[in-house]
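What follows draws every value from the coordinates through simple rules; no lab data is involved. Quick caveat, the model's predicted, so the values are computed rather than measured. Cβ atoms are built from the backbone, for glycine too; each structure is taken alone.
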Structure I
Amino acid sequence: MRDDRKTIAFLPEPASGPALTAVGIAQGLREQGHRPVFLADPASEALLRDYGFETFALDLGALRDDGRAPAVVPGATPEEEIEGYVRARWEASVAAAERAEALLPEVLQKAQPDVICLDQPIAFPAVKRFGAPWVRLVSRAETIVEDSGLPPHLSGCGEADTACFAAFRERFAAVAAPVRARLDAFLAACGEPSWPPGSLFEASPWLNLLNYPEALRWARREPLDPARFQYLEGCVREDPDYEVPPVILNRDKPLLYVALGAYGTADVALVKRLIAALGRLPYRALVAVGDKAAHYEEAEIPPNVLIESWVPQPSLLPQVDAVIHHGGNATFTECLFFGKPALILPYAWDGRDNATRAEETGHGLALHRYAWSDADLAEKLETLLRDPELRARLDATAAAMQAADGRRKAAGLLDRLARGEWPAAA
């Protein structure tokens, strides 16, 4: 064990994507001889312990990405989703920060971290008040770090669609006004200054680690200061080996992987529709169904399709030929890391941003989550599997991401910060 072993605490949002991104970084720190620990929502503790990490229970009552309330409305536009799912997520984030004021100091005293890594939609005053350097992990689309030249976060606007920018920002500001008022009152009560108008994001004065790959980044009007903002080019964890079980039909055909996230797998009707459609195509398919396996009868599963509750995704992805997913940032970046063509069926949060960006940069295709036919699905998959230019572009991006080794880069930066070699911005 190293003499200068440091404790780095991770406080991820209670959703599998942020938690698993943090796992990759924590694995890198553990390899360096440090002590990574997690301040974990009860729903995530078992998962994190399975990876061998020490956890400290912290129930902030935040909205869990578990497929329950608030429902994602089928076919809703991004502007319509602001009213329900998006506003509820922001409200829950402010409530979590409020709850952290009472609970987090005691947990931090137990963990005694040298550095705190926060991956939440907003910063927590209780984290800042502890006194250790804190780092912002951004395990979502980089548009959350605002820039007037970028599409608004969660909008799904195209890079040049400034009319879309303006309409979304206007609607978001109106709907988010009560959330922002609550946040401002909370910050004032904590002795914290208010954030800039319209913003719900606070950067760390030490380090902000973004998980977006270079090939898909937007052109910022105001470039981010590398003394405070560093890109990781993906942060992929190490998982146990996984061998794909054989199917009865199409054993020599391309293998597709379907992963729609917690909210997506809760939409059993959509997953069943996909399974039925894939059963009529000349491929094999492995479909992740989460905790909904009991909803599927054996007779509903075609002979070229397998269902699994969970798979170690980084171990599976090198074995597949294409992926159908929801656009969540963890799966999005992992597919790019392994050079896998993806068809994104986006909904809510950053899925729309990632779907639009994949199409704009020629790294994947998108399909409306509900308004598609069997012919649409077949055409998109054929393009993903047969387009040589797409294949070459993905191979180049994957090579760059793997060479960058984001998890080791992040671990190295955190090591320097913990040892006092990365000063805070003035």
Structure II
Amino acid sequence: MRSQTRNNFAAMIISLAGLLFLLPALPCPAQSPRVAATPPMGWNSWNHFAEKVDDAVIRAQAGAMVSSGMRDAGYVYVNIDDTWEGLRDAQGFIHSNNKFPDMKALADYVHSKGLKIGIYSSPGPKTCAGYEGSFGHESQDAETYAAWGIDYLKYDLCSLHDQMQTAGSPEAAHKVMVDAYVKMRDALRATHRPIVYSFCQYGFDAVWRWGASAGGNLWRTTGDIKDNYDRMAEIGFGQAGLAKFAGPGHWNDPDMLEVGNGGMSAEEYRTHMSLWAILAAPLLAGNDLTKMTPETLALLTNREVIAIDQDPAGKQGDRFSAEGPMEVWVRQLADASKAVGLFNRQDHPLEMQADFRALGFSGAVKVRDIWQDKDLGRMSGPYKVRVPGHSVVLLRVSQ
């Protein structure tokens, strides 16, 4: 149901706008960088549980996030996606449905674990799954979220398409969309609670160009991810050229992680984690944290990979070169070192190389293979390595 709704909406946007249309950037200040100063890390319910999420699931995931060591590795947000919503009362305030009998108590429980809690809504009348959206109730919903103790809001475009479709022109439709996100931004700010504001509108109208001025701390740049290599690679490698739009407090979001859900190999999940780290992407796990294998946990909690993602300089990496299925991606880090990913998009091994001089280094450099947990020593010439199919060699290079 959710996928069909989104597919219909995507088709509407294409027919409505034709070519990508942009209005000038709004003269509104971006969200404070004290919120999401580095890309948010945590967990979201949708990829694994979808509509089967409830209070017990959230409590179990919060507990597992602590006991597994994920919290200590930096994962702090426990985010409830769609299907929590109940009805509005006579005054128009939203209530949770019977799957979530006491949202304030649940938030208190999550907070007691040293974690933060997130929630989901839509600027339209309904959510993707057909539950109550925030249209016309933005201030009330923001007040409710703050009273519950919510720390993160994912705001999913979905049913706003009715208002956009009747706006009369692509320009007017764009304005309807942006105004809806700005309206919730203002409502969240009025609560004086630091709530991370996540735009989920699939990259329509080049959101990276106006997302920060509309108040977003992060914005989806693509449609939904799926737990297979082709879709993950399409989304991840499709982020080329977007680096200049990201920084502390406002991040490009290529969607949640699929690591541990079973649809990809270990090498493919390693590519997933490496690319998302170079992209300074939010790291929102989407698996069942209570049933992780040691391999999955090791992938999600590799501290050196997380350190790249959370690098305090906040400079997103980008594609450095491409030769057929072989791509080199580079991210400048705060300590003047660089993260270098050698990605093989073909399904069998290929020999690749990192040319350190071409990457801006002079003389000998210190090289570390992160996934191998191995210092490779000092090198002067290019580093040649055989990269497995659908995999990556992730290096940290310093002078």
Structure III
Amino acid sequence: MGRHLRIGLLIESSRAYGRNLLYGIAAYAKAHGPWTLYYQERAIDAPMPAAMRRWRPDGLLVRIVDARFGRQVLRLGVPVVGLLGQRFYRGVPEVIPDQAALTQLAAEHLLQRGLRQFAYVGFRKVLFSDQRREFFRKYMQAKGFQVHVFEDGGLQHAVGLSRIVGLSQIEEDTARHGRELADWLSGLPKPVGVYACNDIRAYQVLSVCGEYGIAVPDAVAVVGVDNDPVLCQLSDPPLSSVDPNAQRIGYEAAGTLHRMIDGSGPLPPSQILIAPAGVVPRLSTDILAVADREVADAVRYIRQHACDGVSVVALAERAAMSRRTLERRFAQHVGHSPSTEITRVQLRRVQELLVGSDFSLEKVARAAGFSHLESMHRLFKNTFALTPGEYRKSQRPIGTAEMPRGLDF
């Protein structure tokens, strides 16, 4: 057993990203301790706690937001690992998300939905937003597409970086600046895929769309970053988001600090980039942009009524065409049959209920439009290679509704 380390954590936890960093750090400490962790709830721009110097930590894991705070951290004279990427200090490695990789995931997610018009919504002069904007532009330009950009002062410091902000403040700012954003969104060519720099910004976009009658996802499809379960589920419709793998970032940062304290291994690089976990799709990007209006209308109807027991025959009657014609046009524009689309929507609803509710499997099956539990069970396992019960267990650790996921290194 190694010596008992004292590690200071200067990390805000008002949002899911900060909390998941802490989960990752805790997982490392339990596996490689014993560690004593100094932590107190704080805003990201709060000064160094007065007790930290008296506590005499062996090392610090911090999110350095400005030069003054950076100087306070360095005066302690102990190894430090950063988790924000805002500043570079000699001898302070940063463990941060791979911005290019997570932006590529968002871009591919929108491209896979058949979209050909794209936009970015960010904060002006905020580093992570600037990085994601430029990576998105370059990636889409390489694919032959232009990116429209909207950035304003708005909440750039309040929610983009420097302090804790509640939903009431986000909504107040949205109301104050919403007309400008709504006019910009209304003027975009449709349908358009919007990449928002984080979930807070995406929440604002969806709030403005709801307030000003802009259809989501049919006119504007939105994907954010952070997979914050609160913001994603409070959004209307629920927000698709890139999971930046914050637990892994916290785990790797703790490991980097441990090696710095022990003097084991080579000196770490100035930046350690962690790949994202993937995109978590929800209804805000549940669009299939196709030129055939009748097929698009049928897809939209399926999404609204698949769990109500809609049949392909009823769908064809509604579209005023034969079943054979509907199936042929579906295959041409969607790539699969109407019955496959109905099942796809039902199974997505099953996934949502397994993760977000305590419904019994029988109640999940009924809510998703399956007449028999056995039918749901068979289709789910054939599609996802897991039974519904296995899926619920893998996606929903005890005590959580959706995230964080279990660490899988």
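Consider the structures I, II, III: one of them gives -9000 for helix-only ellipticity at 222 nm (-39500 (n - 2.57) for each DSSP H run of 4 or more, over all residues; to 500) as calculated from the coordinates. Say which.
Source structure: II.
Out of I, II, III, choose the structure whose coordinates give Cα extents along the principal axes in Å equal to 61, 53, 40 when calculated.
Of the options listed, only I reproduces it.
Quick check: 39, 23, 22 is what I get for Cα extents along the principal axes in Å, for residues 287-382 alone, calculated from one of I, II, III. Which structure matches?
It was calculated from structure III.
Given that distance in nm of label points 7 Å out along Cα→Cβ at positions 39 and 55, derived from a single structure, equals 1.6, which label among I, II, III identifies that structure?
Considering all the candidates, the number was obtained from I.
One of I, II, III was used to calculate FRET efficiency 1/(1 + (r/R0)^6) of positions 111 and 239 (r between Cβ atoms, R0 = 25 Å, to 0.05), giving 0.85; which?
III
Given that mean count of other Cβ atoms within 10 Å over residues 79-86, derived from a single structure, equals 21.5, which label among I, II, III identifies that structure?
III
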